[in-house]
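Given below, in the form of C-alpha cells, are the structures.
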Structure 1
Amino acid sequence: MYYISPKKWRHFTLTVISYIFYGWANPAFVVLMIGSTIIDYICGLFIAERWGKNWSKPIENLVKGGERTRRQKLAVTISVISNLSLLAFFKYFNFAVENYNSLLEFIGVETIASDSIINVILPLGISFYTFQSMSYSIDIYRGDAKPIRNFIDFACYVSMFPQLVAGPIIRFQDVSNQLKHRTHTLEKFSRGIAFFCLGMAKKVLLANPCGKIADVCFDSVDVGLLNSWYGAISYAFQIYFDFSGYSDMAIGLGLMLGFVFPKNFDAPYSSRSITEFWRRWHISLSTWLRDYLYIPLGGNRNGNTRTYINLMIVMLLGGLWHGSSWNFVIWGAIHGTFLALERLANKKAFYQKLPKIAGIIITFIIVVFAWVFFRATDLPSAMHYLQAMFGGTSATQIDVVNNVLIRNPYYIFSFILAGIVVWKFPQTWDFTKKITFAKTIWIMLLMIVSVMALMTQDFNPFIYFIF
C-alpha cells in the first residue's frame, strides 16, 4: 500500500496503517496518541513562531544557542509537561496509590487509605512515543531541527509502526530531513529484509527458549545454586535477543520504507565497564537521557560531586522509566552507582590495568546481578533469588523437577548457542552492510526456520511491550 500510493500520499498511508496497527489492541490508545501529537505539533509552531505566518520566511529566531522569547519558553514547557504528565498518569498512578496505602498502613492510619477503584491500563509503547514526540519540540527550541509544516508528516513520525510499540526511540533531529526527502533503493530494501530476518531469528530461535529457562527459574518457589545462575544468565540472553531482535526488525522495516534509523545495540555484553555498557545497550534511550536530561542537569560541568549526583538522577529515572516498581529503581541505582564509581576509578587508572577478558567478565556479572531486580516480580523475590545465587539455599525436590524442564538438550543447546552469538558473531548492523549470495542463503534459511518455530511455539512474549 505504501509503494502503490502516490508519492505525496505515502506519509498519509503510512500514518493510517500505523494507527490501525496501534489501535488493534485498544482503539482508545489511538485517541491518546493523536492528542499528544496535536499538542506537540502546535507547540512546535509556536516555538518556531510559524503559527499563521509565511513559511517561506527564514527562521532567524531559532539560531542554536540564541535567546528565546517568553512565548517560545512557554510552548516548550507545555510540550514537556503534557508529555510527562501523560506518561506519569498512565504509568505510575497505580504505583503511587499502592505506595500511598502501604505508607498509611505502616504508620497505622490505614482508615484514610485511598479506595480508588480506578485501574489505569498502560497504553502500549507510551514510554517510547512520548519521548519521541517531546524531542520534536525540544529539538526545535534548541535550534537542532526545523519545524514540520505538514501535520501528517509529523503524525507519521510519531506513529510509524516499525518502532511504535517498543522502540528504538527515534529523535526528531535524526529523521527530520528524511521526512522531507529520502531515497528508496533496492539495496536499502534488501538490507531491510536482512535486518528483519536476523531480528526475527534472534527473537524466536534464541530469546524465546532462553526466556523459558528464565521463567522456570524465577517463577520457582525454590531454586538451587546452579539453576539460579542458569536462569539469571538466560534472562540476560533473553532480554538482549528479545529487544535487539525487535530493534533489528524495526530498523529493517524502516529501511524498506526508505528510512535509516540509528543503531540501538552494539555488542553490549562485550563491554569492559558499565560506562561502556551504556554506550552499547539501548543506545537510543541512553543518548536520549544524556542529551535531554544529563546535560541539562549540568552533566560533568559543575565538579565531581555534582557529576555523580547527575549520574544517579539519570539512572534512577531511567530505571523508573522502565516500570512502576521499586525493583526498577534499584536496578537504576545499581547502574548509577557503578557509573559514578567507574568515573572515580578511571582517574586512578583502575580499569585500564585489568585484562580485557577480566573487564568483560566483571561487567557481565554486574549486569546479570542487576537483571535479577529487573526480572523478579517484587523485591522479596529478587532478594530470595540473589540468596540462591550466593549459595544461600539448598536444592529441593522442586529444583529436581526444574532440571527436567530446563536441562534437556534443546534448552542447553539454545543457551550455549546464545552465548556463542553474543560474544562471537558480528552485529546485524555490520553483517548486513554487504549482502553476498552466501549471506542471502543463510538469512533466508534462518527466516524459514524462525517461521516454522513460531508456528509451533506457544511462548512468545515481547519484553519491551510492557515498557
Structure 2
Amino acid sequence: MTRSLATFAAALAAVLLAACAGGPTRVEPLPAADLPGQWQAPLPHNGQAADLARWWEQFDDPTLARLVAAAQAVNPTLATARSRIAQARATRVGAGAALLPQVDADASIVRGRQDFVSPLGTLAQGGVQAAWEIDLFGANRAGRDAAQARLEGAQANWHAARVSVAAEVASAYVGLRACEAQLVTTRTDADSRGETARLTELSARAGFQPPAVAALSRASAAQARAQLSAQQAQCDVSVKALVALTGIAEPALREQLAAASTQLPQPAQIGVAAVPGELLNQRPDLHVAARELVAASADVSQARARRWPRITLSGSISAARFEAAGVTGDGTLWSLGPLAVSLPLFDGGTRAANVEAAKARYDEAAASYRATLRGAVREVEEALVQLDATARQTEDARIAVEGYEASFKATDARFRGGLASLFELEDARRSAAQANSQYIDLQRQRVNAWIALYRALGGGWTPADHSASAGHEPVVK
C-alpha cells in the first residue's frame, strides 16, 4: 500500500510539474493600431482642449444646456447603460469570489431516542465547512480579470452614451432654431408676395396690368402661403422631437424655447490635439473596445487553464452537545482535507474547442477594436472638413445675401414705378429668398460640425471617468 501511494504521489507531481511548464500563456492585448502622424484636415484655431469639459455651458444659449441635462436624466439608453454597469459589477464580485475560500455553516438540534434502550435525549450540533480551489494555473484569476475589464468597459460605455445623447439633443435643438429662422424668412416672403399680389390686382382692375400678370401674382402669393404652412409644420415636428428626447411636457418646453426663438446657438471653439493618437485617451468607445479586447484575452487564458488539473482543499470543524437522562456530553470534531486533484482525461474535445472559441472571440474583439479606431479617426477628419468648409463659405454666403437683398429692393422699387415687370420682381425675390435660406442652413451646418467634433473627440471624457458610479446622476459636459 505504501509503495502504491508513493507511486501515485510521484505520478501526480510529474503531472503538476508538466502542467506548470506547459500551462496557459496569457494572450497579450492588441497594441494600438497604426495611426496617421497628423490630421489631414485643417485644425480649428483659438480652441482650448479644456473647453470640452463643460462645453454646453460655453454656448451663448442656457436653454441648450438645460435640455441636454434633462435628456440625459431620462434617456433610456443611459438607463440601460447604468443597468449594465450594475450587472458587470455583480459579475466582477462573483469572479473575484472564486479566488477565495467558500465557507458554509450549519446547525441542527434533534430530540428523540437513538435506539430502543437509550433514554430520551437531545443532540445539538453546529459546524463550519470550508472549501478552496487552489488556482494553480490561473483560471479563476483570468476570469476575474475578464470581469474587471468588462466592468470598466461598461462604465466607459455609460459615458459614451451620455456624449451621444447630448450630441443628439443639441443637433435637434439647432435644427429647431434654424427652422424658426427659416420660418421668419418664409413669413416675410409670404407677406411681401401677398402685398405684391394686392397691388397688382388693383392695377389690373384699373387697366394698367394685364389679367395674366394679376394671375401670376396671385399664384406666387398662394405658393408662398403653402411654403409658410409647410415650414411651420416642420418646426412643430422639431419641437415634438425635443419633447421625446428630453421628457419635458410640450407646453413647458415651448415656454423655455420662447426665450431665444430663431437664434442659432454659437458654440465655443474646440481645441484638437495635433497627434491623432490622443484619441486613445479621449474616446470612451475606444476604451470600451480596448477593455473588451483585454477581457477576450483573459477568456483565452481561462479556457486554456481549464484544460489542466484542478486542485481543491477542504476542511471542517464542528461542535456537538448531547443531553439524556441527566447525563451531558459534548466535544469538537475537525478535519483538514481532502486535498483533491481533478485530472481531465477525456472530454471528447470540449475543452480544446472552448480554447479555439475563445481565440476566435479574441480575434473578433481585435478586429472590432481596429474598426472602432479607424472610425474614430474618420469622424474627427469629417468634422474638421465640415468646419473648414463652412468657415470658407460663410463670408461668401453673407455677401450673397446682402447683394440679392439689395437687388430685390431695387427691383421692387422699379416695379412699383412701372419700370420693371412682375417676372423680374419674382426672379429677384426668389434669388434673395434662396440666398437667405442657404445662409441659415450654412449656419446650421457649421454648428452641427462643432457638435460632431465634440462627439468625435469623446465629449471631454478621460480614462479616470470610468470609475463613476452607475448611481450617479449624469453630468452635463
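No lab work stands behind these numbers, since they all come straight from the coordinates. Being a predicted model, the structure only gives us computed values, none of them experimental. Cβ atoms are built from the backbone, for glycine too; each structure is taken alone.
A few notes on this one:
- Value 28, calculated as relative contact order in percent (Cα under 8 Å, 6 or more apart), assigned to which of 1, 2: 2
- Computing distance in nm of label points 7 Å out along Cα→Cβ at positions 84 and 132 across structures 1, 2 gives 3.7 for structure 2.
- If log10 I(q)/I(0) by the Debye sum over Cα atoms at q = 0.10 Å⁻¹ is computed and equals -0.93, the structure in 1, 2: 2
- Test item: distance in nm of label points 7 Å out along Cα→Cβ at positions 108 and 380 calculated as 6.7, pick one of 1, 2: 2
- Winner on FRET efficiency 1/(1 + (r/R0)^6) of positions 124 and 452 (r between Cβ atoms, R0 = 41 Å, to 0.05) once structures 1, 2 are ranked, highest first: 1
- Volume of the Cα convex hull per residue in Å³, for residues 76-315 alone from the coordinates reads 199; which among 1, 2: 1
- Look at mean count of other Cβ atoms within 10 Å over residues 284-291 for each of 1, 2: the largest one is in 2.
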